1. A value of 0.25 was derived for FRET efficiency 1/(1 + (r/R0)^6) of positions 287 and 591 (r between Cβ atoms, R0 = 35 Å, to 0.05); which structure in 1, 2 was it taken from?
2. For distance in nm of label points 7 Å out along Cα→Cβ at positions 495 and 543, which of the structures 1, 2 scores highest?
3. A value of 45 was derived for percent of Cα pairs over 41 Å apart; which structure in 1, 2 was it taken from?
4. Of structures 1, 2, which gives 6.5 when distance in nm of label points 7 Å out along Cα→Cβ at positions 71 and 127 is computed from the coordinates?
5. I have -8000 for helix-only ellipticity at 222 nm (-39500 (n - 2.57) for each DSSP H run of 4 or more, over all residues; to 500), calculated from one of the structures 1, 2. Which structure is it?
6. Comparing distance in nm of label points 7 Å out along Cα→Cβ at positions 15 and 535 across structures 1, 2, which is largest?
7. Can you rank 1, 2 by distance in nm of label points 7 Å out along Cα→Cβ at positions 87 and 519 and just name the one with the largest value?
8. Which of 1, 2 yields 0.95 for FRET efficiency 1/(1 + (r/R0)^6) of positions 183 and 223 (r between Cβ atoms, R0 = 35 Å, to 0.05), as computed?
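Just so you know, all these numbers are worked out from the coordinates, no wet-lab data involved. This is a predicted model, so every value here is computed, not measured. Cβ atoms are built from the backbone, for glycine too; each structure is taken alone.
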Structure 1
Amino acid sequence: MLVLTDGSSPVEAIRTELSTEGVPYTAIDLTSATRQQLTAAFLAGTAGGVPEAHFDAVVLPNNAPAQLSAAEISALDAYEITYSVRQVDAYLYPSPAVGMNYPTFAGTLDGMTATATSDGKTKAFPYLSGSVPFENIDPTISESYGYLGTPNPATGTTFDPLLTMTIPGTTTQGVLAGIYATSNRSELINTFAYNANQAQFRALAHGFITWATQGVHFGYDRNYFTVDVDDTFLPDSEWSQVGHCTPGDSICPAGIPDTTPSRMTAADVSYQASWQNANNYKLTMLYNGGGSDDEVTATGSDPLLTAWQANKSAALEWVNHTYSHEFLGCEQNETTIPWSCQTDASGNPIWVPQSDITSQVSQNVAWAKAKGFTTDATELVTGEHSGLATLPQQPVDNPNLGPGLAAQHVAWTGSDASREPNQRLVTGGSTLTVPRHPMNVYYNAATVSDEINEYNWVYTSAANGGSGICENNPTSTCISPLDPVTGYTDYIVPTEARIALSHITANDPRPTYVHQSNLAEDRTLYPALNAILSQYRAEFASTAPIVEQTLAAEGQTLQQQSAWAAAVAAGSVSGYLQSGKVFISAPSGLYVPFPGPTGTQNPGLLGGSLGATAFGSAYAGELSAYKKSPAGGFTLLLPGYSGLL
């Protein structure tokens, strides 16, 4: 794709989406005095004596950027007409120049709801159910501005509304997005401003690309959401509202009484199984067998284990979380706040030995097998992601971790995405990380009251009774204290739902993690999950369901995304479309992301339609796959291709 950008947020949002989905593009900075000029020779040429279009779609800030000369606009128009290339205008003012009347409304759209028309759902947004809510995070701030007008195409032109919204004070539907077509040339115009992070753009972004490319382009897009539940079978320490600390996990002021750790019960397991059946969604359980063995030693039995053995299929999968949750980094000095690494006489960190690491991994695998749980030995998440670098105390991986995991054939290990968002190799080994998003439903808050109290402590100023951490952290914002009764449902749940949905709609395979305590006592996780799933399913059609993956599959998806981005950056992949056939050149073994319209096929006998097979899997109204390239690349047949050879 060709992206002409002036740096404004709408066109930059589309540019970000191209990167998110893995769609290659050429960007031209319209504000640069030395930029590439748009000429016929730049836009098109010949290949083997056949006319060749260099770009399959064009994105502009608006329909007529001031930085383009009349000659450049003429060259672009001629190119789009000659090769039937479509154009997206990121954001513009409605006018007769794009087949519309001047707007009857201009203002804030916060909290309003747009509707995808029948043509919108057919031509651009088949993955949406119809309603597109515009977010309203802060009622005191205007977050979304737009214009609402009506179509009025001149003779010889057409205007097809794709997204509409009721004009305030009327029953008339104003246009927010539509297709203006004239002289074999089509452009999708948008009359509302947006940025890459806003929920309404995230819902519409894939449709902009699909419409522009007519469904034929590199890239792959899914709406992923997998929730890991850490510490299954272990008790989690509980927050102290008196000491604003966590007895057992942190140093509390003298005299602060202990709190009672929280551990799931058999009733919690039954509730989880019932909730999952009702919501068609499963949680991934990360287990510590030592917690169950400790319970048996202390009381003679473990009803929680018995309940999980009866309901073990209720989990999406069971993932090794080490036997006893031992910290696998440096030896910790917990007399300091925060903790620090113990050092030897030379001042070097004292590391947990490889033998402890391998024991923690192998013991837990053996425990699961003995108790009847099916696990994948290549998957692991260490307790607190320990062993991996943890700033500022431990800036490097435990040098024994990589070799220890490799010795146990661990291919994938969870990491904290808030610390390390990108996948990487564990130092000294062959294990790749799988970054996981933390959810602010705290591990040490099994009750709503404790959750609100800790949240207020972290996010309110000292003057308001909080810790003041938010005042000294440049990445944090202080809030007014939450109501101790309603703060969870009124603020925390909507906030966590919004954050989770921003990950889901960003083609992000990284899982989200919480803890078993969030399924116990007040079962604080479920309100957040209910909000996330209900909002998603209300906005997205059943053809675009939430995709859950195993830890290994998440790691593989991240690996494929990274390898593809590197191949595009290196210029080692290319492709072209001719006569209904897609020709792709790629390095042998590279997984190439590609979507195609329904009916796209892998070629059959001698590369033709005879014996052709179905391509990819259906999602969001198209077929798509990461297809492993053989040496020399491969071809695909688009719907309607009739060549036998």
Structure 2
Amino acid sequence: MAPQRAVRLSLKKPTYAVCVVGIKTYVDVHSDVPKGAETFSVSGSSGVEVFTVYNTAQVTEPTGKPYWPLNAGVDVIISVNAASKALNDLKVTVSYFGLRKDGALGQSVLYLTGADISLDVDTGRTGKVKRSHGDKKTWRWGPEGYGAVLLVNCDRDCLSSREIDLSSTQLTSLDDLQDMSPMVLSCDGPEELFHSHKLVLNVPFSDSRRVGVFCARGGNSLSDYKQVLGPKHLFYEVERHPGERNISFYVEGLTFPDADFLGLVSLSVSLVDTKTLPEVPYFTDTVTFRMAPWIMTPSTQCPLELYVCSVVDSHGSNEKFLKDVSDLVLKANCKLTVCPWAENQNDRWIQDELEFGYIEAPHKSFPVVFDSPRNRGLKYFPYKRILGPDFGYVTREIQFAGASGMDAFGNLDVSPPVTVKGKEYPLGRILIGSSFPGSGGRRMAKVVQDFLKAQQVQAPMELYSDWLCVGHVDEFLSFVPTSDQKGFRLLLASPSACFRLFQKKQQEGYGEAAQFDGLKHQVKRSINEMLEDKGLRNDNLYAQSCIDWNRAVLKRELGLTEQDIVDIPQLFFLKDFCAEAFFPDMVNMVVLGKYLGIPKPFGPIINGRCCLEENVRSLLEPLGLRCTFIDDYLSYHKLLGEVHCGTNVRRKPFPFKWWHMVP
């Protein structure tokens, strides 16, 4: 490690200095030299290491007693091994000689006090703070990387509080300390040293609104913990008690990475000499944290809890839908949470309102709900009902223009882990529905896209969804888990597959079997009629071309082959130049492990069975999946949504640790 400071010696009087353990100090042996001096020797007492640094091409190391030439650029570096027991108990002596080395022409004496000062965090990512003399200022990704991790303290551990924990400068619950990263200040040395020196913690102004630091003095009272660094506190003179050698701190993150924030923050401690004016820092130790990113979980992750809304409005009740979803949840053995009317204001589209994810540090992980800027009837549900102890909350608001339908989170998905041309995405890639490149159509708000991109670990990509009336990616794709080596399949809505199925059934003599059979107040359409309908055929040629464009992008950006994709029969129709599902959109499903809640398509009945359902079963059940078809026709489909739009699932985090990847 390069020397942090220099000490200039004097022939007339002893020099006194403080040396920090592990830190090299440059000793100036050239500024005050006796007349006629040509060489010098240097020695240190026990506990002091002395190094001579020189150019081997110009200087040959002396044999016997080392006399070093003064005019050849020989530098002296010292360090101490441990904290001193008393002031000035370590000594370095420099003697100067002329051409005849029979007696010293002069001597300089340096008295040292060793101080052991170190600011330490969990650079090894083990969940515990360990003492380190290595590089704590650099943060590195990868399995061999290092550097501490900070959680954004975005939950609410105190049930009586109305605010997110990070918004308070006072600790509201001792449980909140578990959300923070520990930091330890070591400060060993003679007690007299700290009478004339102080320890000062600092946070750069640019980082001060990103991080908060609480000083811990033990005990079980909230008053034993006070915020000493943060948006209103750029420095803190450490209150060190006599004999105190270790002082504990807890560090909280205040903001997620974003367009204006790369995610790195630093803190430092300085040992400052109070006898000088201006006060001079002898030594500064700096640590760097990276803010843990918000991570989405794909539908292939194990389900923990399904959310759905109970509604009663002019379109009727969704009571039957709730019963079917409840039965599915029971099969999947996960929790069910029903948002009542009083809390959803008849806003049934809970998929659009929020997205579940999580944040993780080596010492802790907890789920975080990302609240969309759509702000309809469910606007307050994530903050009022989901935010709580060990359940965080984050949102991004659109400042000027209002949110569009593209900003709803049905237009947000994430793939399972993939490898693309040797590049690994162990946490998958985020999928965002957008306009066709260069078209100037509808897109998700920049503030949301910037946030997702800034997390770095799930490399967002845009798909073309603006061809749809609602415009969401969940209208034409879904991911399901499989038990084979690939681990998943991509399901794509396919008009071509649907027409092929209907043509096959027509050839088998079932042309009069009708779509929508069994539905009241809905005109039935026979297979023959649908196949002869040129308008329907043209609408679906267009829809298929849009899906095929996305298919190519998904194959390229996710490293997929045709064997990784399953085509699910589906038809669309155009209305005002954008597409809607002709019958309930089966890829718009909820995935609960191997149990799939699929919109019931009400397809042509052949031999007592819906041919669309039978086809989908034949495609998915050999993969180990179980298909349950749920009637959402009146309660969701007629309102331009399906099962996926009306549900939301919190899932298990990835076992993979995000800091082990290289973005």
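1. For FRET efficiency 1/(1 + (r/R0)^6) of positions 287 and 591 (r between Cβ atoms, R0 = 35 Å, to 0.05), the value 0.25 is produced by structure 2.
2. That would be structure 1.
3. On the way: 1: 36; 2: 45.
Traced to structure 2.
4. Source structure for this number: 2.
5. Working: 1: -8000; 2: -4000.
Structure of origin is 1.
6. That would be structure 2.
7. Values: 1: 5.5; 2: 9.0.
Once distance in nm of label points 7 Å out along Cα→Cβ at positions 87 and 519 is tallied for 1, 2, the winner is 2.
8. Working: 1: 0.40; 2: 0.95.
This figure was derived from 2.
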